[in-house]
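Take a look at these structures.
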Structure I
Amino acid sequence: MYKSPLHETAVKYGTDFWNDSCSISELEYAIEYGAVGATTNPVIVKNVIEAEFDTYQPIIQEMVAKYPNETEDEIAWRIIEMTAIEGAKLLEPIFKETNGQKGRISIQTNTKYYRSAEKMADQAEYFSTLAPNMQVKMPSTKEGIEAFEEATYRGVSINATVSFSVAQAVAVAEAVERGLKRREEEGLDSSTMHPVCTIMVGRVGDWTKEAAETQGINLSPEALELAGVSVMKNAYTIFQEKGYRTTLLAAAYRFDNQWLDFVGGNLEMTIPHKWIKKFNEGDYKVESRIDVPVDQAIIDELLHVDDFKKMYLAEGMKPEDFVHLGATQKTLTQFFGGYDELLVIIRKEQLKQ
């Protein structure tokens, strides 16, 4: 009846998953096993180009020749947009079948805009015109929260990224509700919109480990595995209680339980190709676990770490604190670095002409 454990997760339990990449071959494989979305960002694009360079080098060379006066930044964004548009075409049938609730691909705004709500909202609105099933990622900084409301009001289905905490997730959901209310008050349609909020569950664990070491705290391996799951489940409980129209999305996979513990939830998971294959080919027992709480002893152990407390508690941070969380700063820095590496690839091809 089911092609794989992930296929069973999606079909039997209704917990959707995406392909965490814009690679066409990877997306085709994922769709075959039930994936209903995809995500991308400049770092992912860079990684796909490097892995499939024989395919992308001629495309880059053609663009460089066609636009000889453009900078490497301008060419890079043409490539980023192209990869998102190609992925959107594969997902469009699902998008149409579900009236916009599935079948989207995420494209990320320029990380350099993270301090400007206006620039992020404007770029998000532009990206939404590239294909009917675009979803636009922006970082969950204080300015990002402002941009989520404005972009939602303009009809953009947002994806809040660089998010590690319950406080960020709640702030995102509240901003989306404000944006939807503004649309509805003006009689604008929102029936096909599908906002999501990412919690980077693997990076929650990564940062909890670093923060614990800084404090001189030795956490058990089980606690580190469940740090992201704990944050996600706490946010999920609040979202269900509040009835938010934003769907939670789990990202940044490190452990099997970052899939298995979410089965049965009205949420989504964006999973890298290597993990999709691992889950599909493994001998897993798939059952609903979303309502199984993390052992309180584990949570109590984790709460000794100051930054985990900030990520776990709904009141752990205020919007002005989001950018100062170590996980946020580390991830934004990685995004900046990955984008710069993409520019190097483009620049090398420009210099050849």
Structure II
Amino acid sequence: MEITVQTASKSYPIYIKPNGLDELSKVIQKNNFTNLLIITDETVGRLHLDNLRSALPETVDHSVYTVPSGEKAKQMSVYESCQTFALKQGLDRRSCIIAFGGGAVGDLAGFVAATYMRGISFIQVPTTILAHDSAVGGKTAINHPLGKNMIGAFHQPEAVIYHTDFIKTLPDHEIRSGFAEAVKHALIADSDLLNMLMNEIKDLHEMNDEQLTHVLQRGMEIKANIVSIDEKENGLRAVLNLGHTLGHVIESSLGYGKTTHGEAVMIGIVFALHVSKEVLGLSFPIERFEEWVKGLGYKLEIPQDLSFEDAYTGMQRDKKTIAKRPRFVLLETIGEPVLKEVEENVLEQVFDMMNNYIKK
């Protein structure tokens, strides 16, 4: 299966199939790269690096740099060490970086590529469900202690190559993390997909290959369509942040890596649904939705030691915020998202309600 992403700056393919690595050599040879740098993490490297290396053309030299797993990869010190390694390996402007791993590795490696010699090529080879969202669209970034993804750049890959067999090795928390982004895509753009998910998916381990491929395909199609219209998040693309305003605050408050991105975003999605009901009169069975996602293994409790005051301060640092007034992606109905400024008292009311209601 192939999807084309068309943006103002470039066009590139997404390949989704069990033997997706077959496409990697073709992309590399087509672009005549001088040499390759694979950036991967400790877990993915141990499990799958040999598979990736066997798919590379023998005519192109490559090197490997391994970073910590998860959000620990997205630190300034790790970013600097990647740049140092690239310089020592003699990468030039005709070189290419291969981001081999989940969303964190993709964000880091993409940012390294975006800033090395003012920008060189990179290829996304995602290994998680979560990366079906992060690998598409050219957002690259590392974290700052005061906010997630605050230091980064827009830099589109040469290709996204999804070898779906990698997903079969994911632990439970990574499956939940990626599936949350699939639910987000359904909420903002595809009511039929949402109905299919809620009616057919009762256990994430029982998704068959056809269901998984459909979820990945629709998620990437939805994101590709939005990115083609708004590459650099000047307007429409912000709707992809449903659930992320509070989700990012939860991630940073717990410490990056203590919960997965998608599991934090799912709490943020439920929060946004309740705010949508309060502000826009959203008619949607939120309680049924909550029971469904809890049945899939998600925990919807806001961390006990996260006060509303601290959460609101974190929301004010969100990239959608203007003049310290948080703006949220809300839903008028399923498939009709809007970006709206929300009053502090409404946010506090929903925050307190979730603290009291979800925990019962």
Structure III
Amino acid sequence: MIKITMFSSADKVAGQGVGSAYLELVNLLRSRYQDQLDVQINHYRGSDISHYHTIDLPFYFSTFSKKRGRKIGYVHFLPETLEGSLKIPQPFRGIFYHYVIAFYKRMDHLVVVNPSFIDKLTAYGIPRQKITYIPNFVDAKRFHPVDASRRAQLRRHYHLPADKFVVLGSGQVQERKGVPDFITLARQNPDVQFIWAGGFSFGRLTDGYTELKKVVDDPPSNLLFTGIVSRDEIADLNNLADLFLLPSYNELFPMSVLEAFSCGTPVMLRDLDLYHSIIAGDYEPAKDVDEMQVKLTLLRNDPARLAHWQEQAHQAAQRYSENHLAKVWLAFYQSQVKEDQHE
């Protein structure tokens, strides 16, 4: 039995993909491997593996204890990916960014959710052999396609006409997520219903908070901001939507995209380089808001094109299934225990 302690405060702030990824992993390990893995949360006990999901200062100090065993860091962000998310004035921003890398360097091994970040971490002086890529996944029991009658029921629940074209976006309301472009598209397409599921998880610290808050409080009539909602509601919204659109400028491996794939919802994304190594060919790409407008018009008027991306969503969901990744995580933990015994 491998003793694993998860260190995380990710679920204390609602509406974060980091929290969703963390909870999915804990639930997966506890449900599949209760005879092989003893998983505890934030317990400062002796462990074979201490898996750090967030970079809280008390967690950093805990890494100096010999009871932590093998220290694994989950890389959900880098300093450059925080730009456009939080408004942190200098010199505090520089100090915080330095701390992020210092935390990662305290780890015996790092797990990244996107292979494109391996080179970025090595540029910070972290050896390549200490980094492993394991993608995110979602619970297929919660995120799955529904039949036509359930879809119609969901539309009625949200007071949406059956024939209305619905575009869904989800995540924190912030500049980095491209919410201003989502708002622009809503204004340019008054006959389309736009829904953004998410809110200001970090309140006034959110980059662009003042301007975004004005629109959230008084949105166009065809744009609904739901605020922070449960994951079950995210699944419902994906299933009533015709298209999932994430105009984000920077991501690692967004849980929201995996959730859409798992529901069989066609996906359009700002075409970021970091997507190319993980989900190339699975989404409708658009380089900017003007191209998003063009592609949106095409998708609305061409059912075959929309059906193609729906099929790609189904295929992507299979590649990132929890069944496969459960085995990957077990093998990873077992290898790390062996590595620790050899050192």
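Upon calculation of distance in nm of label points 7 Å out along Cα→Cβ at positions 79 and 335 from the atomic coordinates, which of the structures I, II, III produces 1.9? Here the read-out was taken from I.
Calculating distance in nm of label points 7 Å out along Cα→Cβ at positions 103 and 167 for structures I, II, III picks out I as the one with the greatest value.
Quick note: the coordinates plus some simple rules give every number you see, no bench work behind them. Note that the coordinates shown come from a computational prediction; the quantities given were computed from them, not determined experimentally. Cβ atoms are built from the backbone, for glycine too; each structure is taken alone.
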